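Throughout, read-outs are computed from the coordinates displayed, never taken from laboratory work. Predicted, not measured: the structure shown is a model, and the values here were computed from it. Cβ atoms are built from the backbone, for glycine too; each structure is taken alone.
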Structure 1
Amino acid sequence: MTTLQPTVFRAIVLTALFVLSACSDQVASKPKQSPYTFVTTSHLFNISAADPEHVWAVGFNSLILHSSDGGTSWEQQQSTVKLNLADICFVDRTQGWICGRLGTVLHTADGGRNWVPQKSTVDKHLIDITFVDKDHGWAVGDFGTIIHTADGGSTWVSQGMGRDELYNGVCFVDRNRGWIVGEYGVIYHTSDAGRTWVQQECRDIIPEHDETEWESFPPTLYGLFFSDERHGWASGMDGTIIGTDNGGRSWHAVSNPAQSSKVTLYQISIIGAHGWAIGQKGTFLASRDGGRTWQLRSQATRTKFWLRGMNFTDERQGWAVGSRGTIIKTVNGGDSWDMLSGIFLKTDAE
């Protein structure tokens, strides 16, 4: 069978994330619920909540949205760049960072009233960024890019391993221990703040080769979440969910309903007994036993557009964002979602 080469595959992944058409933006307070409720019509890639009221989302063509009332109303903040923005991370109401195309890193110290570019030292696309406090952060992206700061982004240093790989997710539980996931199922772990990285592996998602499958690759991983230094999960292509309970020394595949439709799961998160995963075609999975088992609950999101980013502040309240300005919110752990922006599917009762 025909198999995409790594460079072609990488180009497709980056195109899906960064080169998406968008209409003109408009920012407004939440109107009365209708099939067309728009804060923006641009694609949104990720969202970060500092607390239940203060929320930021980023996306196509330098878009930054902010809400100070839990998503009831939104304002657009000035990004100072004209590039697609991929991820955002706030550690409190004032300190936040954004990453995006061509090594873009932006920082705010005043809740987004002012966004200031930082010198990331790289020109590759940055896809995911995380901070454990106001000083220590990491960002990852294309062509094996890993960068780290220990002073809030005043200086960034490269921690790349010199490998031609695409990294989609990074998660740290403290200043020293973290993980990275990316294309072809790659997983790396560090216990020394990224100075050295050790490869981990989930044997369950590595195809066995035979004469009928000469070139088969493990599924690319996108989502990554660790609740502590031992318990972690990753999600990706073909409905893949994998988990570990020993810090990644061993990983195991987790059966779930998204595998049957082979949709990509872009984000995964676990808080206590509650778990959530989102992806293509409005796919939404929920867990009520800490990620051991999953149920398909896509009807609750009431959208068929892809969902790319997600953030929960506790077991009940969270947001997800995605295609064509989609912003949805739950206050009951994902049992139901309100459409704050986007095109929602009506039920038979409406």
Structure 2
Amino acid sequence: MRDEVFLINPKQWKQEVVSGTGLDIVGIVSKAFPQAKHILCLTDKRVASLYPDTIKGLQGMGSELLIIPQGEGQKSLSRLEWVIDALAYRTFTRDSLFIALGGGVIGDIGGLAASLYMRGMNLILIPTTLLSMVDSAYGGKTAINLKYGKNLVGTFYPAQLIIVDTVFLSILPPEEWVNGLAEVVKYGIGFDAGLFEELEAYVALGKPWQEGDWGEWIPRCYRIKLDIVKDDLHEGGKRMLLNIGHTIAHALERWGGYGLYSHGQSVFFGMKAEIGMSRKEGYLSDIDYNRITALLDATAPVLSPLPPSIDELLPLLQWDKKRREGRGVIMPVVKGVGKGEVEEGSKD
């Protein structure tokens, strides 16, 4: 079992990560917050049905349960208000404990509710998807969507504790492997040439992803993210690198009404498009372009229906969160395997 602590500027937030397989989740929570008398657990219907023993364990320690429907559509102002109303109705205080048990959607809306209620309450994230285990649970981003774009309303509020139990991966639905793999491949492409090579080798073996070395790959990914976030919590510079593939992906998700394509499908599409841009602008050699494209082709799903052209998506970039007043489009580019940088340019 790994037990790691990261300090995040500018407030020196302490973010502790406990990771392993078959963890005693109730024991870890009790040890971290021994004084917690009032606990709320937010999850969704699918998680509640897949992991009833985890739910029972949390309820056994006195946790009240809130279950919402599954899906990106829950990241709305109305659902956020519903969760906050539930906290107020149950007379929770800022000393109470909020547990978000689920994937990225639960972490986003749960983290945002915890950050806003009484200006911030204790927060634990228990990610149950590969995507949340390798990426979305770390660094404190919380958000809901607006009709204009994805994640436009949110806060930076790192959870004090993240419990990563890879046992949840044993019954992970197939579509969630796509969502998580997109982020893992992103870390290999933009940050870790060694991880990229391991993914290349694993693909060559033809083995199912369920048998991958997740006990090592997951910590590699979250350490990369937290190493970047610790000095750039509010995404003023280097943290933008973590959005490789996401500039185009978020535009595609909005174009599809946040339901036509999953986040993972969109990120794979975005990475392919942005890798092509990096090559076209002379940032990426043909050799590295071909290697990256081969890995993406081997891991990315075929999109159906066919996605729109990049030209159709460009108008949607005006709502990208990396955009700054009076400046062009700011986005990560890839300059080699494991080497990403942030560049600024026009939409052309």
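A few remarks follow.
- FRET efficiency 1/(1 + (r/R0)^6) of positions 247 and 311 (r between Cβ atoms, R0 = 25 Å, to 0.05) - structure with the largest value, from 1, 2: 2
- Answer label among 1, 2 for the case where helix-only ellipticity at 222 nm (-39500 (n - 2.57) for each DSSP H run of 4 or more, over all residues; to 500), calculated from the coordinates, equals -1000: 1
- Among 1, 2, structure where relative contact order in percent (Cα under 8 Å, 6 or more apart) as derived comes to 16: 2
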